[in-house]
Every structure is written in C-alpha cells, then in structure tokens.
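For reference, the structures are reproduced in the following blocks.
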Structure P
Amino acid sequence: MLYKTRAISLNYIRYRDSSVIARFFTEEFGLQSFVVNGVRSSKSKISPALFQALNLVDLVQYHDGRKELNRLSEIRPARILSSIPLHPAKSAMAIFVAEYIGKVLRDNQENKPLFTSAYEWILGIDSMPSGFESSHIGFVWNSFSSLGISPESWTDVLQTSLRLDPEFQNIAEAYFESGADFRLLKVPAMIRQQILDALVRYAASQLEGMGEIRSLAVLRQVFS
C-alpha cells in the first residue's frame with residue numbers, strides 16, 4: 001500500500017552508479033531507508049539536495065515493516081530552508097541533529113512527539129538570524145522526554161558529567177530546570193560544548209546501542 005507522510009531527511013549514501021540509499025525520519029513510521037534509483041543521473045527529476053541533512057519533505061511511500069529498505073513513490077519539498085544549507089554553523093548543527101536522531105531511534109520506531117519537536121526546531125533555527133548557538137543543546141535536552149529517558153534530576157546529570165566553573169554550572173542548571181529558551185543560554189563555546197557532550201553521554205547511557213556521535217567533532221571545530 002501507499003502511504004503519505006511528512007519526513008525529515010537525515011543522510012544518504014551513494015548506491016551503484018546513479019542511485020542513493022536515503023534515510024528519513026518519517027512522521028508515520030519513524031526511521032525509514034529507501035533506495036532511490038537514478039537520482040544522480042543528469043536526467044533525474046529529483047534533486048539530490050532533498051536528501052541533505054534536515055531537509056523537510058513530503059513522501060509517498062510503500063511500507064513493509066519487515067523490510068530494511070522500502071520504496072518511494074514520490075518525494076517533494078515540504079518547506080524550502082533558506083539559511084541552514086548556507087550558514088556553516090547551522091549546517092554543522094543540522095548534521096549533528098540528523099545524526100543524533102538516527103542514533104537514538106531504531107528503524108520503524110514511530111515517535112511522533114520527537115518528530116514534531118524536530119520539525120518545529122528546524123523551522124525555528126532556519127528563521128533565526130542570530131542567537132541560535134545553543135539551540136541544538138536545547139533540542140537534545142528536550143528530546144529526552146520524547147525518548148522516555150528524562151532523569152529525575154537534571155542537576156545530577158550535569159554534576160556527574162561535568163566539572164564546570166560554579167558560575168556556569170549554576171547558569172546551566174537554572175536553564176535546564178526551568179525549561180527556559182536556550183537561545184538565551186549565554187556561555188562560552190567551550191562550556192557549551194562540554195554541556196552538549198554531557199547530554200550525549202547521558203543519552204548513550206540510557207539507550208542501548210546508541211553508539212558514538214561523530215559529528216560532535218565537527219561542532220567543536222565550527223564553534224571553537
């Protein structure tokens with residue numbers, strides 16, 4: 001059967017001469033992978049840009065939960081992102097968030113709350129001219145409730161994972177406990193990276209088989 005669903009592009013790899021295997025976080029079926037034939041051909045009507053990290057698309061797909069690879073009937077852009085593909089820092093954050101989503105979920109694992117949160121986060125950061133540097137930290141932090149791994153005490157997570165200056169420790173704890181706007185989390189880039197590392201380590205301790213987030217190294221370079 002054919003199903004329509006909103007989706008967030010996560011990544012793709014080249015497959016054979018002109019095709020790709022593309023991975024999406026879909027609203028209806030969670031993580032899905034598709035073979036898309038001929039997309040790298042000059043005659044293709046599908047733009048390869050649709051498969052870049054965090055592009056928002058609408059899919060018409062065949063679905064069989066027993067298969068690792070499904071087939072696409074149709075793909076089209078849902079929204080055109082104006083700044084994420086062009087801004088180096090936003091692009092690095094997009095690659096990180098896409099990898100994070102792909103690590104914390106399993107194939108065919110539906111999670112509509114996380115999908116909605118990610119969709120809205122993408123639209124939000126794409127429209128922000130400035131003040132977005134801590135937004136990916138907020139996304140990871142807020143994802144814990146959708147993943148069912150919220151700790152009993154946010155303070156405990158930070159204290160066991162970090163050795164921050166007391167001033168920055170207090171700032172971080174206050175934001176996390178209150179659920180404040182992470183665009184207003186004003187800390188040095190090094191502290192921001194340490195906080196993000198701690199949150200990722202916590203997620204990995206709660207989710208079996210999550211593995212390493214390699215794009216953290218890219219963020220360190222971009223925000224250093």
Structure Q
Amino acid sequence: MVLQLDGGRSGLFDLYVADGSDDRLAVVVLQEWWGLNDQIRDVCDRLAAEGFTAAAPDLYRGKVALDVAEAEHLSEGLDWDTACDEQIAATVRHLGSRYAKVAVMGFCMGGALAVFAGIRLAGVDGVVAYYGLPPEDAADPTDMRARFLGHFGIHDDWITPAVADAFMKRLSDASPQASAYSYDADHAFANEEGGAYSMADAELAWERTIRFLHEIA
C-alpha cells in the first residue's frame with residue numbers, strides 16, 4: 001500500500017506501507033542510496049510477516065538509481081536535514097499516532113539517517129543501523145534518545161571497524177543498553193541483490209534485529 005504524507009516545507013511524499021498484526025511497535029525503514037526500490041519494499045514485507053507494520057518513506061521522490069553513478073548523484077543531492085526533520089519525522093508521527101512505539105531501521109545511507117533520527121527526533125524508541133553511520137562531526141552519539149542496535153562488516157571500507165568502534169564507544173558511555181555486532185562480511189552484506197551479499201550473516205543479523213524489535217515493543 002502506498003500513502004502520501006505531508007513533509008511540511010518539503011511537500012508531499014510517498015510512503016510504502018506493509019501492515020503487520022502487532023499494534024505495539026511499527027518500524028520506519030530507510031533506503032540505501034539506491035532509493036525506495038523492490039529490495040527495500042521486501043524488507044518492509046518481511047517485517048510485516050514478523051508482525052510489525054513497516055513504512056518506507058520515498059526520500060528520492062520517485063527516483064531509483066540503476067547504477068552506482070546515479071546512486072552517488074542522488075545521495076549527494078539529498079538534503080539530510082530535510083529528510084530527517086521533515087520526511088522521516090512525518091513518518092514517525094504518522095506511525096506514532098497509531099502504534100505504541102516506533103523504531104527506525106536503515107541500511108547504508110539509511111542506517112546513517114536512522115542514527116540521525118534517533119538523535120534528533122522525538123517519538124523514536126529504537127534504532128537499527130545496518131552498516132551506516134553519519135559523519136563524526138554531524139551527529140553526537142551521546143545525544144541518542146533511542147535504544148540502539150548496529151550491524152557492521154569487518155571488511156567494510158566505508159564504515160570501517162575503527163569508525164564503528166569509535167561510534168559505539170561514545171554511544172555506550174551515554175547509553176549502556178546500546179549494542180552492535182560485527183560480521184565477517186563486507187559493506188551491504190544484507191542486501192540480497194548486491195554483490196557483497198552474505199546469506200549466513202544477513203540471516204543472523206535479521207534474527208538479532210527481530211529479537212531487538214520484540215524487546216523494545
């Protein structure tokens with residue numbers, strides 16, 4: 001199902017929604033730099049099958065990248081402040097008016113934006129970041145309002161182990177319940193449509209994610 005929400009100054013945007021049966025918690029799903037494609041819709045559908053209503057805002061407003069160059073162009077053109085404070089915030093409010101709690105989950109660029117949301121937005125109870133973190137000078141982990149779960153690959157040359165470890169050290173000092181897992185995998189290991197996909201690691205990360213969502217529900 002596709003809805004339209006009002007993003008304030010940024011205008012209307014589409015929201016892909018997969019309805020689940022659990023009324024305790026809903027999940028905002030944030031796209032990789034490719035856009036709101038079939039793979040992200042499938043993540044929403046899988047969450048719904050687990051009982052959680054999931055909603056993915058279309059941050060690129062209908063555009064989907066078909067190659068790396070286009071993905072880079074679209075991601076560089078995205079205003080993260082607007083995406084977080086208007087589109088993602090509107091999605092959190094929409095779900096928060098219907099469900100007791102809201103989590104935000106994202107992949108790569110979406111993982112970084114999920115961290116942004118957990119730091120900047122009211123009404124976010126949990127954050128799940130798959131191999132995505134904001135630049136160090138853009139967000140202070142000690143300001144995290146939500147409970148946090150991270151999934152990182154030890155062979156990731158974007159969000160390197162050193163970057164993930166530094167983030168988690170600062171976050172854990174302020175939020176002892178924060179947790180993260182490392183996998184013998186590369187960046188984007190959970191994207192089954194990508195060349196770095198690792199089925200065993202993706203399935204383990206998914207199991208941990210679902211357990212985390214049930215814990216905070």
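Read-outs: derived from the displayed coordinates by stated rules, not from any lab. Note that the coordinates shown come from a computational prediction; the quantities given were computed from them, not determined experimentally. Cβ atoms are built from the backbone, for glycine too; each structure is taken alone.
For volume of the Cα convex hull per residue in Å³, the highest value in the series P, Q is held by structure P. From which structure (P, Q) was distance in nm of label points 7 Å out along Cα→Cβ at positions 4 and 148 calculated, if the value obtained is 3.1? Label of the originating structure: P. One of P, Q was used to compute helix-only ellipticity at 222 nm (-39500 (n - 2.57) for each DSSP H run of 4 or more, over all residues; to 500), and the answer was -13000. Which one was it? It traces back to P.
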